[in-house]
Structure I
Amino acid sequence: MKKLILIFFLLNSSLIIAQEVLDGIMAVVGEELLLQSELELQKEQYLSSGMQINENSSCVIFEELLLSKLLLAQAKVDSVEVSEEMVDQELDRRMRYFISQFGSQEKLEEFYDKSVVEIKKEFYPQVKEQLVIQKMQSKITSKVKITPAEVKEFYSSLPKDSLPLINAEIMVAQIFKKAPINDEEKKKVKERVKEFKDRIQSGEDFGTLAYLYSEDPGSARENGVLGYMSRAELVPEFAAAAFSLEVGELSDIIETQFGFHLIKALDRRGQEMKLAHILLSPKVQTSDMVKAKTELDSIVELISKYDTLNFAAAAKLFSDDKDTKFNGGIITNQMTGTNRFEMDQISQIDPSLFIVVENMKQGDMSEPEVAQLNDGSKGYRIIKLISYTEPHRANLSMDYQRIATVAQAKKQNNSLTEWVGQKAGDFHIRMDDKYGSCQFKYDWKINEN
């Protein structure tokens, strides 16, 4: 958690660094500038990961950023672009991970003192740039393939005592049943929102009511103001209602996955609207949780009774977790992007899951347990331990895919090295004299003037 907080501090301090450091130009690649503030931020991120900064690592950091500028410069030449949808999806993925680390969206927003929407908007430009760089690099290396013979040759070339020790790893899947909010609770909350609307129409201040009663902590602190938003940044029901409003108009009561909203249009700017809202969310009752557990018990019984209904099929048919249901229920490790967890990782990421799987055997299925999704949905889940791998030294029989990935990465790096040697001469490249003595990995063809 300390490392996570430091990462957020670094993100939040990037603008401060740019202001406090004399933001000199440390390198030029075509029209792309490498600024001193970028170097300082990257160094801070290295330090936060436990690495030390010395003369050599300083050169490595500089060259990594220099490569990113070359990729950006070539991306413009090749018209490599990424869509808004791709950027939004990546931002959503990162937010889900950080929310899971903080425990809830409310805690993340409280720590950052901004709503998730505001956080995403702030980091949209740099995430877009990162995706363009990745896409350009993928264009260079994606055609590089590796054969089984090359994987075996790569493995054989490694000294046996240098092969990594692989910790115990597991793969787990889940079926989650969301507790259905009962109609009486929904009716009560909707009537409360209607009361707010009546009070506003009778002359009370929208912002004051939002500050006092809205259950969106990020915007409530700002009197309900979300800021300027595009349609793509909003859930469909909210967007449809908001963008049909005239400036100053108050919406009808809108229901979304988050609850019931009142929306006020504050301003319109091109394809964006400045919006404010009041949100009240229906609460899960004990009876709702009982319904979720009862339904999950029935699913367990079906899996046990019918050979044709395995866990993966049941997840697709019945699970309410959209992030896993179409993948056989398999849970993704947000720290690595893979579907495997080291046991100590699970204890950090999801302590309740660790307690469940700690004494399970491969193929076991758990009893239903109380759980909560990243979006705050409460309910019950069952867990299946898909696989368990004992600690061992890496070998081809058990870790072929892992070794193949490393071998392919090495081959792709060689391809990238060749590409830099070919393309660096196509751009005017200059760098600060302090990096002139660095022993670089790539041939940069530096211009002296």
Structure II
Amino acid sequence: MKGKVVILAALFVVALLLGWITIPMANAEKMTLRLIDWHEPRMILYEKKTKEYEQVNPDIKFETTLIPWGEFWQKALAGAAAGKPVGDVMQFHNASTSIFMGLLEPYPEDLFPLDKMREEFFTFDQAYVFDGEFYYYPGGVMSSLLFYNKKMWDESGIGEFPKTWEDLRAVAKKLTKYSEIGEIDIAGLAFNGYGGLLWDDFNYQMGGWHYNEDGTGVEWDTEGGRKAITFIWELMFKDKVNSPGFLDWMEAFGTEKSAMVYGWTWFRGWMDVTYPDVEYIVSVLPTPDGDMCPAAARNNYECELAIPKATPEDKKKEGFKFIKWAFEDDQFFIDMNLALARVPGRLSLWDDPQITGDKVVGVLAKQVPYTIFPGEWPDRAGSDPLTRMEDAIRNEMDPLEALKMAEEDANMALADKPVDWVVERQYSPPCE
């Protein structure tokens, strides 16, 4: 018996030496994946999900780092370009597509078949596919709505939300309250600081586009664009439902100095944290004739995680496995989109009671099919010139001259730094 034991022991040693078997090491080093983001509410959800992943994959460890917005993009770009990524897995924003193209790893076909992604996600090809590949996971669709102070709305007795621009004018006038000396005390519709984006949506409603046909510039000084800016000017200077020196739209609504504001749906999160006691309700945007065709607004089809090309191969593989595992969990995907006030990109979730029953996202879901995704929308060719246009109008520049100035401003920016990714004319209204 003793001889057999010795023989077996000798064979075991030989097998070890030849690598036929291995012994798990109690203190074997885990693979560490660094995940970076700039937005704390989203990071809270990621941290919870990464801990769940670690439990079912004990050989994997995540390190999560929150980096402020401006610093995030400086570090992420520098690291990816130098081959030393700050994060092995990084939250992405499609406004940075052009500068990161070539620095991101395409999603592997074996885990994320393109045909399946096209079938499952809203306008997937338009918003995500570049030369037959995609580089960041589709998240959710965000756009703009009208927000109403619930108490003021109920007290007004108006009842029906405005469907047309003229309805909006009448409702805003009725909701506006003035002091004894004739100054606005409560604005019927506050939009200071966001008036340029309001014009952008109204321009789409008039059949206009953000970019020209070949995407090399913008085309804003059109008949529709002029009608849109004139209407917004009239709200302020003719109807006096807002004034040039009134509060910023966010502060006005939060401090209950505005009965109604125009805002993108991220505003929900800001209100719930900053002014949790203010009750509000929302509606879709009014249009010139009450019909959401040809379009109701612009949208941003926000994305989720990307993996830098410079991430080590073994970590890339594990990173993509985590992304698939996390985002194919419908509840996680719903939680993520509700936290960010977006309609989930996955079409099968649009009828989920958690989506339809949400007081903001449920309303947004009715408008989203009629919203236009322009492609890349960098500040220098979008919100910056539109903000300067609004500032010029508030400083009493003629609105049509301000519109021309904004168009020239944006075109100079695009001549200096062109945008390669323009897809807005792929939009097909659901009513056609």
Structure III
Amino acid sequence: MFEPELSCYLSAHFLLTTFGSFGDLHPYVAVGIGLRDRGHRVTIATSENYRAKVEGEGLNFHAVRPDLSPLLEQPEIIARAFHPRRGSEYVMRQLFLPWLEQSCEDLMRIAPEADLLVGHAIAFATPTVAEALRKKWISVALQPSVFLSVFDPPVISGMPFARSLVRLGPRFWRQWVRFAKSIVRKWGQPLNDFRRKSGLKPLANPLLDDMFSPFGTQAWFSSAMARPQADWPANTTVTGFPFYDKREPGLGMGAELEQFLDAGPPPVVFTLGSSAVFAAGRFFEESAEAAERLGIRAVLLVGTDARNLPQRTLPGSIAMAEYAPYSELFPLAAAVVHQGGIGTTAQVIRAGRPMLVAPFSHDQPDNAARMERLQAARVLPLKSYRAERVARELRLILEKREYADAAMRAARAIAAEDGVRAACDGLEAALAG
């Protein structure tokens, strides 16, 4: 393994730009801490609502618009953002691209000071700012589905038959990818309009092919989820997951939850991550009823939205909490039921626990299918998420040993990886190269 010489890279300034939920932010915080501990200056550029978290870890913060935190209180926007078929289009075309010019303005205030730019796939300003400043930049993929490989095709959200399409082979998927790119190319027109206005050449497909850097791409997920394919972007490295999961720096599980966990056998944990929890619907009501049907202990991580609180008194066998660090809670669980977000999925695999996945949209159906292929999960369509069906699926997961065994095999594979170290090594090498 390449061992960087720290003295060669001291005092470099890394600018990491990201947007989205905790699943999008936390890997950047993890890598930022890793770079900071090597003696570098690190700035994380993201939405203003994450300032306290970033600065609390001793990292520099730079606000970049849009700050979408006020939208989390608007159910109609959350519902559109998580629509199975149109959610991704809505997020890109309505929530992020209209802010492109402001994003570039904000990033240009800090980017001239940086030695290397590192950009999330939805941080559309990063490639344009890097090109304008003639700076190196590295693109990051947090989940396998962004690569649209014909050899390892994604499961597409909003298509109930999507899992069966994976078996159709490269010939079919070449046509599908060509069709998908022709559609998404039109979505990127505002980005190319802005580039022309800025004196830069338009990109062939700014929201797909051209979101990957010619200087290299890092895949911040485990090789247990996906291995490099011939049609991935050139110079792509799979690093493993960079883990971080504190809601606030230094904050762990609450005393009440710790007492509940100590008082009986491992519970089943029900969670919807940090974004889908705002579009929970009846998820927690059905989950509580399923736990009661099975006679098992359960933990409901309900978030801060009062609408998620079950409208009845729960038995003592079911605990509720707004949040708990997954790295502390999941190893104490019998199984985890979740939405399939990449951050949640990574933490469940890391804990070696079997899972039931009820995906909403975006990359979640593909993440769920990959866990199912590892035999560590069962997948339940969200529209079928009813207590009776949940209880039936959970009974299989809890009673059939093969799910727990497969989950432990995946956990051992992840334990052999060091996502933070691999990412930091690669970023230092890109800077030096």
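Of structures I, II, III, the largest value of FRET efficiency 1/(1 + (r/R0)^6) of positions 53 and 221 (r between Cβ atoms, R0 = 41 Å, to 0.05) belongs to III. Once distance in nm of label points 7 Å out along Cα→Cβ at positions 237 and 253 is evaluated on every structure in I, II, III, the highest one turns out to be III.
Set I, II, III, criterion distance in nm of label points 7 Å out along Cα→Cβ at positions 389 and 413: the highest-scoring structure is III.
Which of I, II, III yields 2.4 for distance in nm of label points 7 Å out along Cα→Cβ at positions 69 and 405, as computed? Here the read-out was taken from II.
The numbers here are math on the coordinates, done by the rules we state, and not lab data. Worth saying up front: this structure is predicted, and the values here are computed from it rather than measured. Cβ atoms are built from the backbone, for glycine too; each structure is taken alone.
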